[in-house]
Structures are given as C-alpha cells and as structure tokens.
Structure I
Amino acid sequence: MDDAQRYFYEPRLGHGLPHDPFNAIVGPRPIGWIATRGADGVLNLAPYSFFNAFNYTPPLIGFASIGRKDTVRNIEATGEFVWNLATRGLAESMNASCAAVPPEVDEFALAGLATAPSRLVGVPRVAASPVAFECRLSQIIRLQSAAGEPVDTWLTLGEVVGVHIAPALLVDGIYDTAAAQPILRGGGPADYFELGPGFKMRRPA
C-alpha cells in the first residue's frame, strides 16, 4: 500500500476519527484486575486495561492508572496487591467492579464476589478467578511525555511472590491459556475479546 493511502495523524493534534484508534491498535490487551486493601482495611477491586507482564526473574507485572486512583494509593500505603485473571464467566462481575464509587465502597461486595485468602500478602483474591498473582510493590512511576512533562498517569509495578492456578488449567504440567477463557480489552467503548485459535511457532536456533 502506498503511504499516500494510509491514514496519518499526530496525536497531539487529534485523531479526527469517531473514536481514538490507539487502544484498538495496541490490543486486544490483557486486563489487570487488581485487588488492594486500604490503610483503613477497606477492600478495593478494579480492572485496568493498560496491564502486562514485564520480566521473568523476578516476575514483574504492571498496570497504568490514569489518575491517582484508590488502587494506587492503597498499594502505596500497604505495598501489596493481587492480580486476578478476568475470564469470560467473570466478565459481568469484572465490569461491575469498575463502577465509579467512593473509596469506602468494597467492590468485592458491590460485584457480588467472594474473597479467598492469599498466603503471602494481606490482600484477598477473587475466589472464583482460576488464576491469581500475589504481588509486592516494586515501583510506582509517574509517566511523562517525550518533553519531560509529567502526565497524570501512574505505572505501578509489582513482584509476583505467589501464584495460584486452578488444577484443571495444568495439562501435563503445562498451563493451558485458552482453557482459562481469559477476556481481553479492545479499543472501543465496550469492546472485549476472547482468545481465538492458537498456533505454534518455534524460535530460530
């Protein structure tokens, strides 16, 4: 395709489209369904679509919060959080947990979700989620533009110190990604995806 036919825009000047394509292009994205406990003991549960894994040893995961929300403040106060796998069966509950409510509201209760105790951190897991990572805070980083200007977005990185996996997802000792039915965030205002057919491809020797 000739470059003259491609749609081009500079984000700083606006995209000129009905909906910003950025999130749709970088996607579908895994969901950071993050459980925390406030300094006052109140539980918090919130999904973040800017989430991913960043390192093997030690295993590090991270999510970006646009605005310094309750989740970030809780992690800063306690140094702990739990990531829960959002699955197709838990999609409605995950969506309910993203309601804009005051800090004193427990989103586990709001979404009708039972908790399960963690082993190494003081934050509980979503009992119905088949996979969870217990995490300790590594870094909280305020993002900035290329010009060095601070952005009201906070990247929180955590070290995974404990992993919970439902036995049915371990097939001959290998984690079955598709069997977990993870849901993935798309770019539109209500777009989510499920995993399609997979394929295998070995790295060059």
Structure II
Amino acid sequence: MSIMEYNGGSVVAMRGKKCVAIAGDLRLGNRNMSLAANFEKVFPITQKLYVGLPGLATDVLTLRDTFRFRTNMYKLKEGREIEPNTFAHLVSSTLYERRWSPYFVEPVVAGLDPNNSEPFIAATDLIGCLNFAKDFVVSGTASDKMFGMAESLWEPDLEAEDLFETVSQTLLNGVDRDALSGWGAVVHLITPEKIITRSLKSRMD
C-alpha cells in the first residue's frame, strides 16, 4: 500500500458563478482499519480562502500549522490578507522545499479573490507542481472515482446552492466507492456574502 493511502481521505473543490466550494471527508484510518470519523482535512486560511489536505495524517497537521504560520507572517509583513493565487504559490514552494523527503499530502486550494468576483481553485502534487483549473479539482484516495462524478455533474456558472449539491454528490458518490475514505464529510461554500459550512452523513461501513 502506498504511504499516500495509509490514512485515507479525499477532497474536492469546484468553481461556480462568483462562488466556490470545497469538501473533504472525515475518515481517519490505519490502512484498512477505520479509527475515527472526525478528522477534518479542510482548513480556513483567511475568511474567503480554504485549503484541503488529504494524505498522511501527521503531515496534514504539520502543514496546517506551517501554512497558518506563513500566512500570518505574510499578513504582518504586507499589511493585508493573502490572496488565493499567492497562497497557492506559497503552498507550492513549501512543498518543493522538501522535495527530497516530501510531505505525503496533495493540497487543494479554494477561495475568492479580494473583489469577491473571481473564484479560484488549484491543486498540487506532493512536491508542489501546481494545477490551476477552471472547473474542479480532486485529490486523495477516491480521486479517480470523484473525477468521473464531477465530469458528469459539473456545469459552468452554477449558482451557490446548485454548486453545493453538485460538490456534495460528487464527494459522497466518490467515497462510497472507496474503502479508504468516507465516514461523513464537511462542505464549505464560499460566496461574496458569507461562508456556509454543512456536514454530510455517509455510509459508516
């Protein structure tokens, strides 16, 4: 088994019409044995920016704290919140620093630009190679299953509630076909007016 599959977990992000959604499952496992259903993999960076970190649980927690530290230092130095595109490059450079002994995490970034008009999503591999997308990005052990679902369900310029339904169905149907992820999920819907966070129930077997 690959070390990327040791703890399991999956994350998906999608663009909509002036909104963006990111969702991650809650399973924490030890190979095929499930340990907990409350291990979140999506974390806030700013009010309108989130990062999803599927992969090895110890590296997930390390990178979460590293990104918080570096974005706080950026805010102190620049006097403003970090923008999604800048944060994506920060993620990339942080991972590339450790390319010879990498973090076993494949991050997903989702957020709105400072004008609240342009949704932004991106994903990287474990050494920081960036993938900017205009529709959706997937990562984790169920990524191949979610990719097919997302291709079937996603449409351009989805309204916020339609985007929530689309990303939820993509994640739930993807993780239902993957033994290493699932056990519930959390969806964050980012709009110009507010952030909506909802919990989803899924199969626990």
Structure III
Amino acid sequence: MRKFLFFIDELSTWVGKAFAWLILVLTLGVSYEVFMRYVLRAPTTWAFDISYITYGAMFLMAGAYTLSRNGHVRADVVYRLWSPRTQATMDLVLYILFFLPAIAALMYSGWNYADMSVRFREVSIFSPAGVPVFPLKALIPVTGFLLFLQGFAEIIRCILCIRTGQWPQRLHDVEETESLIIRERQQHQAAVETSEKGAGA
C-alpha cells in the first residue's frame, strides 16, 4: 500500500515540477513584452495570451502536486488541536462529501469543454495573433484526473490513519528523511577521515 501511495505522490510531483518550468516561459515572455513596449515602443500582440495560458497551465497542473504535499490552504484553528484519528475522520468525510463530487464534475464538464475547444481548434479572441488556447483547455480534464488520483491516495491515507492512529508518511517526508540520513553519514565519514589523518600524522 505504501508503494502505491508513493507512486501517486511521485506522479503528482513529477507533473507539478515539469509544469513549473513554464515560469521561465512566462518570465521571458513578460520581460520581452516590457522591453518591446517601453523601450522600442512596439508592443506585441501575443503577450497577454501567452501570460494567461502559461500561468493557467501552471495553476491547473500544480493542484495534484500541492495536494500530495498537503499544501493547500486549511483553516486549522481547531483542526490542529484534534488527534490524528479525528483529523483523518473529518478529512475522509470531507473528501467523500465535497472533494470527489467536485472533481467528478470538473472531469465531466471539463471533458466536454475541452472536446469542443479541440474540435474547433479554438484560438484567443483577445488579440489578432490568434494564439491557440485549445491546448490549455485540454488540460482541464487531465487536471481533474490527476486530482482524482491524488484524492484517492489521500482517502487511503485517512483510512490508514483511522486504523493506526498515525498519519502515514508522504513521499516528500521520506525524501527529506533520507536526505538527512545521507548528510549525517557524510558528515560522520568526513569526521572519521579527519581523525584518521590526524592520528596518522
């Protein structure tokens, strides 16, 4: 079960980090537009489209990654005072009552929305450049599917916590622990080598 949960975490992490590179595209696009507009007095026709498409793609595809890191905003004034079992029970109820129906609606309506956009090869109406927007809209059902997968993993975590009384580890917790152990081993080995050199001298 742990391997299955880590696999979903790893998938969400890989997708989130891959799409995070769009921040470079967004930064270069906006910088180029600022240079063209204010230095050369020749603004581009595509800058606005590129900025909302890249930002929108990052926003959509970061949802599952953020959920895998337990990083979404939570009003936890009372929540953090509860025991792990109570937290898991509340999370499980909320996932079943609100999360799953919302994600199902996102996938269903997003599929229809994306399908229509792809079939018409939809382009932006905000500029004469005619920048294609159908690839962005095609990401909507993909986002829903990734969120569903990660939500399923979170539901399993809730059930495990209710059974054991402790939250199971997340992938990034394991990675941080492994990094800490490796760093400590390296420091210990360096200290041993230094003491051996000192003794040999």
Mean count of other Cβ atoms within 10 Å over residues 81-88 was computed and gave 24.5; which structure, I, II, III, did it come from? I
Here helix-only ellipticity at 222 nm (-39500 (n - 2.57) for each DSSP H run of 4 or more, over all residues; to 500) was calculated and came to -2500; which of the structures I, II, III was it taken from? I
Thinking only about Cα Rg over 2.2 N^0.38 Å, which of I, II, III has the largest value? III
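Each reported figure results from applying straightforward, stated rules to the coordinates on display, with no laboratory input. The shown structure was predicted, so the numbers you read here are calculated from the model rather than taken from an experiment. Cβ atoms are built from the backbone, for glycine too; each structure is taken alone.
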